[in-house]
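Values quoted throughout were computed directly from the atomic coordinates according to the rules given, and no laboratory measurement underlies them. These numbers were taken from a predicted model, which means no experiment stands behind them. Cβ atoms are built from the backbone, for glycine too; each structure is taken alone.
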Structure I
Amino acid sequence: MMKVIDIDATNTANSVAELEMILDRRHAAGFNSFWLSHGAREYPKLSLLVSGELATLLYLPDDGHPGFRSVGAVPSLSSQGMSRFSISSNSADDVEVLNNAVVSWPTALKAAKEFSLSAELPPSIEWFEL
């Protein structure tokens, strides 16, 4: 069972298909923010910030670890630039993320599916330890 918290609600996904359905939810502006964890366990957890077809991920193995962030190379983004993601329905809470931490949505979704099957760091993408 996967616990999925987004901007609006806490959800439970009992299958990879249910997880994908939850993660496909977007607000009118095309964004959402998700925290994934396994059942009642707080850690490890995976954060996905999504804006349109872009995403950035953060994996937290335990409470004392600063985590691992995704490493990305989306061809349409300047490697020196930043991308904006929303973490709430209030645009004042938007965050800017270095483009070298941004991946495509299909890449992020694949990593989320891997995390749902194993609590380990998803192997399909490259990670940078913080």
Structure II
Amino acid sequence: MPHVIVDYSANVEDWVDMPAFCNALRLAAIETGALPMAGVRVRAVRATHVSIADGDPQHGYIDISLRLRGGRDFDTRRAATTHIFEAARSFLQPVLATRSLALSFEMRNIDPELSPKTGTIRDHLKKADQS
């Protein structure tokens, strides 16, 4: 597990290559060294109906949530948050320079006792990629 969920206003699709953005977040999550590659999942959910700030439909937002199984210390989580947020900000810099866009990120710890998991993805990874 970590699950990265990108919630965004529909108008952002006109400004951002969302599949490429998701991939950039996936790579950034793996680069932290704190999040196991086999567990990383990134998904984007388009919000069709939004009302932002003064109601101007030209405003947009991207809100990134990272749900993380508990067990990592605060400094590790803070470093991962900083790295992933900077990757998002860097990817979106051309849009941030020309559009009204709010970008936010939140990492949440999930209690492992209350979050059972099972899966076979690791069984299907190439042996060299199982870190």
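Name the one structure among I, II that helix-only ellipticity at 222 nm (-39500 (n - 2.57) for each DSSP H run of 4 or more, over all residues; to 500) of -10000 was derived from.
Structure of origin is II.
Quick one: distance in nm of label points 7 Å out along Cα→Cβ at positions 66 and 90 came out at 1.4 when computed from one of I, II, so which one is it?
Derived from the structure labelled II.
Name the one structure among I, II that distance in nm of label points 7 Å out along Cα→Cβ at positions 10 and 98 of 2.3 was derived from.
The read-out was computed on structure II.
Suppose you compute mean count of other Cβ atoms within 10 Å over residues 2-9 for every structure in I, II: which one lands on 16.6?
Going label by label, the one that fits is I.
When percent of Cα pairs over 20 Å apart, for residues 58-121 alone is compared over structures I, II, which one is greatest?
Between I, II, the highest calculated value is found for II.
3.3 is what came out when distance in nm of label points 7 Å out along Cα→Cβ at positions 26 and 42 was calculated for one structure; which of I, II is it?
The read-out was computed on structure I.
Consider the structures I, II: one of them gives 0.98 for Cα Rg over 2.2 N^0.38 Å as calculated from the coordinates. Say which.
I
Say we calculate relative contact order in percent (Cα under 8 Å, 6 or more apart) for every structure; which of I, II gives the highest result?
Once relative contact order in percent (Cα under 8 Å, 6 or more apart) is tallied for I, II, the winner is II.
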